[in-house]
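What follows is a set of structures for review.
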Structure 1
Amino acid sequence: MRIPLKPYPEDDPKQALRLRRFFMALGTYFVWLVLIIYCHILDFIRLAPRETALLYGFFLSINAIFYLLIRTGANKRFLDPSMTLAQMLTGTIAAMTIIYFTDRIRALMLFIYFVAFIFGIFRFNIRQYLAFALFALCSYGLVVLLLFYNHPATVAPKIEILQFIIFGAVIFWFSFICSYISHLRSRISTANRELTNALKTIETIAIQDDLTRIYNRRQMFTELRRGKSIADRTGMPIAIVIFDLDHFKWANDAFGHQKGDQILKGLVHEIKKELRETDIIARYGGEEFLVIMFDADIDGAKECGERIRKRAETVRYAGFPDTIRVTISTGITMYCHAESIDKMIHRADNALYRAKTNGRNRTEVELPESEYANDKS
């Protein structure tokens, strides 16, 4: 298994967040190390420097395993990819080990445990916190019993009982506070996700036609303005194809508007298959649609217009007799440098009108005046 060299994954925000939390926890161990060194200077600890180094090396090795599991992605196989419980258990054992080897300042050293305890905010609920608090209290009780057995001179029973009671009361109260904060954090996280989803929905509604699920008229003009800006700077050709369903009022009158909506949805679904990935189709209004073709010449636009016209003739609609055929008429034009979008659309509308008056189910083209001049020359 290859171990990535970079400390944080660049393509996985969740893993990066877990590693940031891990490094926060790792920083706690180094703070503890400074405190233990100071305890050595004051002769408040029963461990020799070499034994302290071995003990800390052991716990740092465990943390190195946690880091490798997260950095390589192996942690994703676990129910809790953050490994919150495992890391807190390690921190608890490390804290209680330090407390065992300190005598006169043992009560003060209990404070370092709360640093490990607070990391449960990222994951624990109230039950998990209470269970872990019970584990911490039992761990401290075990430390006192071991001290009473191995170093009875360092244990004052009345003081130890009082410390045990105070530690238990604080740690259980701390559990409720931390679990409440964890709950608030979870609710905020859920609210943020819901807000993000709502914003995406609003954004989709703002640009999408409700019936056909393609761009609406507003977004169509947005795309045309964007394409015009690029075309004016670079000379990129733009073609538009406007098509309209022939005699569609008859279908609505004969079958009802709901059935007519089914025809519109089915037709658009089939016509999209004839478009390039870069082409944009939008509902211009009613049963009229517009296709924007970026970087397309007039020949490509004519070919596209004919493809979608012929495709429309072959579409079958669920719930309708097989004899029902819906044809379309198309009007095609090209964008002329620096002209207005309305002028370009008006020209395509003229071509569409000619297609209607010349018998329908056909394609007509109307080029800008400059193009006519070029054709005549």
Structure 2
Amino acid sequence: MGGSIRVRGIITGQEGEVKAFRAGIGLYNSATRDWKPYVDASQDLKFSTDPLSIKISLDRESDKVVAPGDRPTFSVHYRNNTPILLRNVSVRASIKGDIILMDTIFVSRGGVFDGASQSMIWGPGNIPELREVAPEEEGEFSFSVQTRTQPVVKSISDKNLLLRVQALARPGEIPPELAGTDLEAEGTAEFKVASKVIFSGKSVHRVSPIPNSGPLPPKVGSETTYAVVWEVKNFTNDLKNAEIKVALPPNIKWKGVVSPSDAKITFHESSSEVRWFIGDVSAGTGVISKTLVGAFQIAVTPSQIDAGRAIPLTNDARLIALDSFTEGSIDEKIEPLTTELRQDTLTTSKEWQVAR
């Protein structure tokens, strides 16, 4: 008496990779989780090698993420894995993604861009090495394209963007020795697009979410308060653990007033550092929804040596976060803010420098 058990599934692996499969008959004790085998069997299976293979990669081999405003270069690698000479091989590639600017595509080494099929083509007519591809011979072509500085975001569904590159290689004729063999090679690769994050800051006095006091222009020996306002816009991917940090100069005083009142903006006196722990930032913030805004109040009492100049109110500020889609780090920086209130429309340049 006998029987059979069939298991169906999908096995993934690389060309030439060997994977072992084991099966056995025995008794399993569910209480003790012990397995008592009567007989075991194993079999090694090797993934076959395509006669003609093709591989797509990004110029930065360790990085599979494309950034807005970047100009990535993609490589298309082909190889003849047969023992037979292949003649008149052609290689074709296409790229799709809302973030790319198709009119900026540059094709390398004699390749052309075919507008009708929206694809890059390398053929034996322009590239002599493709007229005869010897056994185990391989080669590589590349193309580059500019990505949009700011992705187009119209709704909440415009998130987690991907670039998809497809490539195909095939000989112009099938050698008699390979009759009946499928010599067409296809490959597809997807590359994640990092979120575009815009971090900006300004110092204000009159056009401010926090009421301020003191003379303007600031005066030697008198205290004037200012508000530091931070704004964050985030385009296509959700962010996690977002936080902004800035160190205050020694002559700048923390006043303990923040806006909005529930913002997690804190001052650490030992390091003179202001931190705003934001946490999660949804895709589309500041694009299809309100900009994320936080502010805090500081004060300065100018000394004699400050007369006639603008005073720094902060050092460089940094926004750090984790892109939840690409799992990459976001690190944006803005320059120090001063008493030059360029974005406070109710002030003039005569009020920016310290008066005696």
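Quick check: 1.20 is what I get for Rg/Rh (Cα atoms, Kirkwood Rh), calculated from one of 1, 2. Which structure matches?
Working through the options, I get structure 2.
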Comparison of 1, 2 by mean count of other Cβ atoms within 10 Å over residues 190-197 - largest value held by: 2
Thinking of 1, 2, which structure, once distance in nm of label points 7 Å out along Cα→Cβ at positions 94 and 174 is computed, gives back 2.4? 2
Starting from the value -21500: which structure in 1, 2 was helix-only ellipticity at 222 nm (-39500 (n - 2.57) for each DSSP H run of 4 or more, over all residues; to 500) calculated from? 1
Output 3.1 (distance in nm of label points 7 Å out along Cα→Cβ at positions 54 and 158, calculated) maps, among 1, 2, to structure 2
For relative contact order in percent (Cα under 8 Å, 6 or more apart), which of the structures 1, 2 scores highest? 2
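All of the numbers you see were taken from the coordinates with simple rules; none came from a lab. Quantities reported herein were computed from a predicted structural model and do not represent experimental measurements. Cβ atoms are built from the backbone, for glycine too; each structure is taken alone.
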